[in-house]
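There are structures below to look over.
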Structure P
């Protein structure tokens, strides 16, 4: 059996911002009635977090819950814990209309951090990333140049970015180019 690897295999770039492969990460798409007490309890049991409000992300110790749409969440967990997490979800929402799918190997997970992180992402995404407009816990599904991407900001100032695995190299190179030294336009400090 082959060993799982990320498409970027630990890639890292230091420039205006640090761009780095976040490593193997478990990701589960959960669809269902997000207002139901069963789904709320299932998410709490599976990853120890509540259901976030619209366009929000909640983070825990190695876990996160991302609001994707009115009936969809993306749960982040340990890569080797996905099967157990899905089993926990399925048991908790038995009898409900739901879908829980492992999408871990279909996605790439990157971190964008450092003083130029906001500016680096702002060069590529049509999102106001000023400190007043985009605060920790906010989540956006958007375009990063020509590809769909989603990201959120944690309390430490790191952006967590997810895109499709098939565009991992393209996304990394976009971010790397946007973070090249000398490309600072001074919009976000």
Structure Q
């Protein structure tokens, strides 16, 4: 079986998705320290730059081991890292994967995340030959849910108290899209 590159560089009209490096620490810390950004994530708000360095080292280790991981989201206009997105897991045997994403609050409600998710879906269905891509969000995270809906994902149900995050039981909404449902673009 040939080696798959799970996180090769992707590009859209306004954004570049690329591997995260230590040079991105300040940009990542800038959004990860924001309590509003981490409110609907499973990870804790970063309190110090060392938290960000730990995340980057963990991510870089996954790259080195050719494991699915996160891309940094780079705004072309400013060359600034404004968020992260990527693979929560990939199950090649079943042609299934889950994606996750986070974005700096300064860039919310501008269509960036839908642009990102569309890039990931195209890559996952095209180059990785996946059949199904899933995404989940906290039940109250309507912004993330809108991204899933805008990118063609279908609501599959509410997973009641599916996770314990930051000391509380959290209901999770599950969405997915199948390869055959992805619109064909020319």
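We did not get these values from a lab; they are worked out from the coordinates using the rules stated. In this text the structure is predicted, and so the values were computed from the model without any measurement. Cβ atoms are built from the backbone, for glycine too; each structure is taken alone.
One of P, Q was used to calculate FRET efficiency 1/(1 + (r/R0)^6) of positions 64 and 144 (r between Cβ atoms, R0 = 25 Å, to 0.05), giving 0.25; which? Source structure for this number: Q. Looking across P, Q, the calculation of relative contact order in percent (Cα under 8 Å, 6 or more apart) that yields 18 traces back to Q. Upon calculation of P(r) over Cα pairs in 10 Å bins from 0, in percent, for residues 80-151 alone from the atomic coordinates, which of the structures P, Q produces 15, 36, 24, 22, 4? Going label by label, the one that fits is P.
Among candidates P, Q, the computation of Rg/Rh (Cα atoms, Kirkwood Rh), for residues 32-103 alone that gave 1.00 used structure Q. A value of 1.00 for FRET efficiency 1/(1 + (r/R0)^6) of positions 8 and 160 (r between Cβ atoms, R0 = 35 Å, to 0.05), calculated from one of P, Q, originates in structure P. When helix-only ellipticity at 222 nm (-39500 (n - 2.57) for each DSSP H run of 4 or more, over all residues; to 500) is calculated, the result is -6000; to which of the structures P, Q does this value belong? It traces back to P.
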